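Trainee: Structures are listed in the sections that come next.
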Structure P
Amino acid sequence: MTEENIHSLSLTAPEIHFHPGPQFTSSRRLWQGIPGIEQTSEGILYATWYSGGTTEGIENHVLLVRSDDDGRTWSEPLLVIDPAGPVRAFDPVLWVDPSRRLWLFWAQSQGLWNGRGGVWCIRCEDPNAKRPAWTSPRRIANGVMMNKPLVRSNGEWLLPIAVWGTKPPRLPELAHEAVSSVFVSTDSGETFTRRGGVDAPHRCFDEHMLVERNDGTIWMLVRTVYGIGQSTSPDGGATWTTPRPTDIAGPNSRFFITRLSSGRLLMVNHFGFTGRSHLTASLSEDDGHTWLSHLLLDPRPEVSYPDATITPDGRIRIIYDRERYKAREILLARITEEDILAGKIKSAESCLQQMVNKIEDQRL
C-alpha cells in the first residue's frame with residue numbers, strides 16, 4: 001500500500017453507529033481499557049473507552065455509555081466509532097466545555113501508528129437530553145489527544161495534542177509537531193491552531209496534561225519512562241522552559257491532574273507503587289510543588305489510566321481500567337475532597353472500586 005493510501009484512509013471521517021449492533025455489546029468484547037469520564041450539569045455521567053479485536057490494533061473501536069444514577073448502573077454502548085478498513089479509533093476523551101456542551105474526542109490511525117494519526121471530535125449540544133444529538137465527525141489536528149483540554153482564566157482553550165515522536169514511523173514533514181504540543185481555540189472550538197510544544201527527554205506516548213498556575217503560567221506534565229517530566233510556559237503555550245524531571249514518581253503510565261474549586265490541585269497517579277499498582281488520589285496546597293494528602297483508590301496490580309470529572313457541587317468521579325486482558329474491568333471511584341484530606345472514606349456517598357463494566361470469561 002502506498003504512503004498516500006496509508007494516510008488517506010485514516011483521514012476519512014468514520015461512520016458513527018448510533019444504534020450499535022450486538023457485535024459491540026459487553027459479551028462480545030475480548031479486551032477493553034483506556035477510559036474517560038464526564039458529568040453533565042444535571043448529573044448524568046458519560047464514560048468512554050476502546051476495545052475491538054484482541055489487542056491494540058486495526059480492529060479497535062471507541063464506545064460511549066451513560067449512567068443516570070451516579071455510576072451505579074450503566075447502559076450498553078449508545079454509540080460506537082468504528083472506522084472502515086485497517087483504521088483504528090483509539091484514545092477517546094470526554095470533556096464538557098464552559099457552555100456545557102459535551103465533546104467526544106478520539107484518535108485515528110491506520111494500524112497501530114502511521115506517523116500522522118489524527119484527533120477527531122463530535123459534539124453534543126444537550127447531553128442531558130434523553131436522546132442526545134451529535135455533530136458530524138470533524139478532524140482538528142494531526143496526532144493523539146489522551147487528556148482533557150484546559151480552559152485558561154482568559155477563556156482560551158488549550159488542547160494537549162502530540163504526534164508521537166518516539167514511535168516509528170516518523171514523518172519528516174511533521175518533525176516540528178513530533179513533540180508534546182498545545183493547540184489553542186480562542187473561539188469556543190470553532191477553530192484550533194497549534195501554538196507551541198515541548199520535547200521532554202525520555203517521554204513515552206506524551207499523554208501530557210496542562211494546568212494554569214496561580215501566577216498565570218501554564219504547567220505541562222508529560223509521561224516519561226522514569227515518571228513525569230515538566231515544563232512551564234509564561235505566554236499561554238507559545239514558548240516553554242527547558243523540560244526537566246519532576247519529583248513525582250510514576251510507572252511510565254497515564255496520570256490525571258486538575259484544579260479543584262477550593263484552589264487545590266488534584267492528581268490521580270500511582271503512589272508507593274510496584275508497576276501499575278496503588279492508584280492514588282492526592283492533593284496539593286501549593287500549586288503542585290508538594291503533595292501531602294493521599295487516598296488510596298486501588299492497591300491491586302494493573303490498575304491504570306485514570307480520568308476524572310468534578311461534579312457541579314465539587315464531588316470527584318474517577319474512572320480507570322484494571323487488567324485489560326484478564327479481569328477486563330472498567331472501574332469507578334466516587335469520592336470527595338474531604339475523603340482525600342482524611343486519607344480514608346468519610347462521606348456516606350463515597351465508594352471505591354465500583355464496577356462500570358466487566359467482560360465475563362467467555363470460556364466458561
Structure Q
Amino acid sequence: MDFGGGDEIRFERMGRAGVVTLTRPQALNALTHGMVKALMRALEAWEADAAVELVLVKAEGRAFCAGGDILAVYEGGKAGRPPVEFFADEYRLNAYIARYRKPYVSLIDGIVMGGGVGISFHGSHRVLTENALFAMPEVGIGFFPDVGGSHLLPDLGGSFGMYLALTGERIRYGDALWSGLATHTIKAADQAGFVQQLTETGEPDAVLRSYFIQAARETERPLLGAIAYHFSKDTLAGVVASLEAGKDEFAAKTLATLAQRSPTSLNVAFRQISAGLALSMDDCMRMEFRILVRMLEGHDFYEGIRAAIVDKDRQPKWRPAGLGSIGPADVDGYFAPLGERELAL
C-alpha cells in the first residue's frame with residue numbers, strides 16, 4: 001500500500017489490521033517529514049475503512065524510533081529555514097493518534113525516544129519487550145519534551161514524569177509498565193506469534209491476555225520515594241534546593257545531571273509539565289507548538305544538536321548558562337500566544 005514515505009516507512013494490510021513498519025534502521029528509524037505525512041494519510045484511510053479493525057505500528061532494527069531527524073532540523077535552522085511545518089504536522093499526528101477511534105497497537109522492541117514516543121505512547125495499546133528503552137532526553141539538547149510529553153508525563157504517579165522530563169533518564173520496560181507508560185509487556189521472542197494472532201483476530205485485548213508477562217519494576221522503592229519527594233516541589237528552584245539538601249548519592253548524581261542540561265530547557269520543561277496536568281491533549285499540543293516556535297528562534301536547541309551530533313564534543317555552551325539567569329518573564333515568553341501562527345488541529 002502506498003501512502004508515500006518512500007523506503008522509510010512501509011504500509012501493509014495483514015488480515016484485519018493495517019500494519020505500519022518503520023524502515024530506517026540505519027538511522028534508528030528517526031522520523032522524517034515524509035514519514036509523518038505518510039503515516040497521517042494511512043491512519044485517516046484506515047480509520048474510514050471498515051475492513052481495518054486495528055492499527056499495528058512496529059519497526060525494523062534495534063530501535064523502534066530514536067526521535068525526529070534532528071540533523072535536518074539543525075541544517076534547516078542554520079540555513080534560515082527552521083522546519084516549523086515538520087513539527088506542526090508531527091504535533092497534528094500526535095493529537096490525531098490520541099483520539100484515534102480504532103485500537104492503535106505500538107510494538108516497541110528497542111529504543112523509543114522523542115518523536116518515537118509521539119507516534120506510539122498516545123495510542124490505546126503500548127506493548128514493550130525486554131529490549132525496550134524509553135527516554136525523553138530533550139533537555140539535554142536544549143529542547144523540551146514535546147510530541148505530547150506535557151500530556152503523557154504529568155499523569156505518572158510519584159512525580160516520576162517530572163523526573164523523566166528534567167533529567168532525561170532512560171527506563172526499561174518494567175518501569176514503563178509500573179508507571180503506566182506501557183499498557184502491556186511481552187517477551188521479544190514472542191513477537192512473531194503475537195503479530196500473527198493480532199492481525200488474524202483483530203482483538204488486541206484477547207491476544208495480549210495470552211502473551212502478557214508481568215515485568216518487574218527496575219527502580220527500587222526507596223529511590224522512587226526520593227524521586228517523589230524531590231520532584232514534587234512547586235518550583236524548579238525548589239527541586240534543586242531539595243536535591244542540594246539531600247546530600248546522598250541519588251541527590252548528588254541527579255544534581256550533576258541537571259547541571260549538564262540547558263537551563264532554559266529545564267525552566268520551560270518544568271512549567272510545561274506542571275501546566276499539562278490540567279490540559280487536554282489538543283491544548284497540550286497547542287502549548288507545545290508555542291514553545292517550539294520560540295525554541296526554533298533561539299540558541300540552545302541548535303547548540304545542543306551541534307554538541308551532540310555535529311561536532312560531537314559533548315560540550316554545549318548554553319545561553320544563558322545558569323539557572324539563576326532566567327526569570328519568570330523569560331519563561332513566560334515561550335508560552336505566549338502566537339496569534340495567526342497558532343497550531344490548527
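Trainee: Which structure, out of P, Q, was mean count of other Cβ atoms within 10 Å over residues 16-23 calculated from, if the result is 21.8?
Mentor: Among P, Q, the structure yielding 21.8 for mean count of other Cβ atoms within 10 Å over residues 16-23 is Q.
Trainee: Quick check: -13500 is what I get for helix-only ellipticity at 222 nm (-39500 (n - 2.57) for each DSSP H run of 4 or more, over all residues; to 500), calculated from one of P, Q. Which structure matches?
Mentor: This value belongs to structure Q.
Trainee: Upon calculation of FRET efficiency 1/(1 + (r/R0)^6) of positions 8 and 128 (r between Cβ atoms, R0 = 41 Å, to 0.05) from the atomic coordinates, which of the structures P, Q produces 0.95?
Mentor: Label of the source structure: Q.
Trainee: Can you say which of P, Q returns 12 when relative contact order in percent (Cα under 8 Å, 6 or more apart) is computed? Intermediate values should be presented prior to the final figure.
Mentor: Values: P: 12; Q: 17.
Label of the originating structure: P.
Trainee: Given a value of 22.6 for mean count of other Cβ atoms within 10 Å over residues 216-223, calculated from one of P, Q, which structure does it belong to?
Mentor: P
Trainee: For Cα extents along the principal axes in Å, for residues 72-119 alone, the calculated result is 41, 25, 8, so let me know which of P, Q that is.
Mentor: Numbers: P: 35, 27, 17; Q: 41, 25, 8.
Source structure: Q.
Trainee: Of structures P, Q, which gives 19.1 when mean count of other Cβ atoms within 10 Å over residues 320-327 is computed from the coordinates? Let's see the in-between values first.
Mentor: Numbers: P: 19.1; Q: 12.1.
Label of the source structure: P.
Just so you know, all these numbers are worked out from the coordinates, no wet-lab data involved. Just so we're clear, the structure is a prediction, and the values are computed from it rather than from any experiment. Cβ atoms are built from the backbone, for glycine too; each structure is taken alone.
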